[in-house]
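Take a look at these structures.
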Structure P
Amino acid sequence: MDFYELAKKRYSVRSFSQRHVEPEKLEKILEAGRAAPTAKNGQPQKIYVLQSEEALEKINSVCRCIFGAKTVLAVGYDENRDWKNPLMPPYHSGETDAAIVCTHMMLEAADLGLGSCWVGFFSADEVSKALGLPENIRITALLPIGYPASDAAPSERHALRAELGETVEYL
């Protein structure tokens, strides 16, 4: 499948089966995140793999959008390592870097036949507290990953896209 077809095929899975992600597939997903570009190649991303019963219980207690996934990636960045743009204070690259990493991992998951859902509906402070993360780590996305449940399907809005003319301008 070419890249455009893969990008169109991927959708936000909101119902996961109980089947666990194989370690070799998870490794490929994490490697795809490692290959992602970051500002000045600073690689400030931090990914926490939540798979234990205890970790999943903690994340489910602070976020209602895990959708039964048996693997959740808490994706963020180290505020001590991200690039600060002196021309646009107070811009920090960490959030953008983590978003690029997350995108790479979502697309690799889709290529491996897995589903994912980019989750941003949570309190970063509550997630950090629940997981016992250091103060310098900022979680920006939660990424439940796994095999879609038999009844999983894209939302009715999945294929709705604005025309290019609405989002792109040539100057």
Structure Q
Amino acid sequence: MDAICIFLGSNPGAAPVYARAAKEMGTELAAKGLTCVYGGSDTGLMKLLADSALAAGGRVVGVTVQALRDKEIFHPGLTQLHVVPTMHERKRLMVELSDGFVVLPGGIGTFEEFFEIYTLSLLGFHSKPFGLVNVNNYFAPMDALLDRAQQEGFLKAPHREVILRADTPAEMIRRMKGF
């Protein structure tokens, strides 16, 4: 395992615990010699992730689309920034560059990225580990939704069990490396 893609918020979130988790994830990735692949933003939790990985001597690769690059500020210290024409190509490149995927708290974009990676796994388009870091019990409602989908016959138990779970970034990286 050489690179892990992190999906997380471009906003800081309401509680300081989210910032601590983003920083811890960046530091842990660098300490384990893992490249951090993410959206490239210089805002919110995304900035904290990149700052901490770079400060710890890690490699950080951003992947974005031209439309966002024209509107947003991207982290100036990235090891590398890929700019592609569409969101579809962005996610395809993130999958290609990464050996696994970790989801930290975030909004709609983060949810969409998680569910796409989950779907691609279930359909056999990748066999890479992926999981949720349940900071501040943030993903409990998502777990309840997935439990309901399973109870109602829309999600099979083995498909529910492929999601790795951890309460801290360090624990998630250990689980991913042991996958």
Structure R
Amino acid sequence: MASTEPTIRATNDSDGAAVGGLIAAIFAEYEGVLFVREELPELAQLATSFTEAGGASFVAERDGVIVGCVGYGNSKEAGGLELKKLYVRASERKSGLGARLVELVEAAASRRGVGFIELWSDTKFTTAHAFYEKRGYLRSAHTRRLHDASDTVEYHFKKSRP
């Protein structure tokens, strides 16, 4: 029997393969978005890579299966955090899980007293853009090209904090 709500916990380095599977499944929902493990070296030591970036990462599990993830690290610009790797399995979307995961990052930003949270999102992930905007993240005019196998272009989003 399925549990009523996913359990959220801090990641372990050993979660990389399962998180990679989640990301691969989500990428497969979009034409031309390819999952290439070598382009995501942080999956080899997931918890360690976020700790080294000045942050942390979390997974959501339902009945032992990872159904969502999020992480954060220090922003390249002083005074902020960068939200990274927010992914939620299709069957869990619109359940509030994405909001719960983002709230972990926002709580960390509050504890640290930072002035903003930023993130980058593939231009193809329009549902995610609407989610971020609903939560007060503003899309800026900045984009970046990743020069990866998918030829990804990302939009920049930023949320100022009081």
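Where a number appears in this text, it was derived from the coordinates with a stated rule and is not lab data. All values derive from a computational prediction rather than experimental measurement. Cβ atoms are built from the backbone, for glycine too; each structure is taken alone.
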| field | Structure from which 2.5 was derived, distance in nm of label points 7 Å out along Cα→Cβ at positions 61 and 93, options P, Q, R | value | R
| said: If relative contact order in percent (Cα under 8 Å, 6 or more apart) is calculated from each of P, Q, R, which structure is the one that comes out at 18? | reply: R
| With distance in nm of label points 7 Å out along Cα→Cβ at positions 29 and 77 derived as 2.2, matching label from P, Q, R | P
| said: Of the structures labelled P, Q, R, one was used to calculate helix-only ellipticity at 222 nm (-39500 (n - 2.57) for each DSSP H run of 4 or more, over all residues; to 500), giving -14000. Name it. | reply: Q
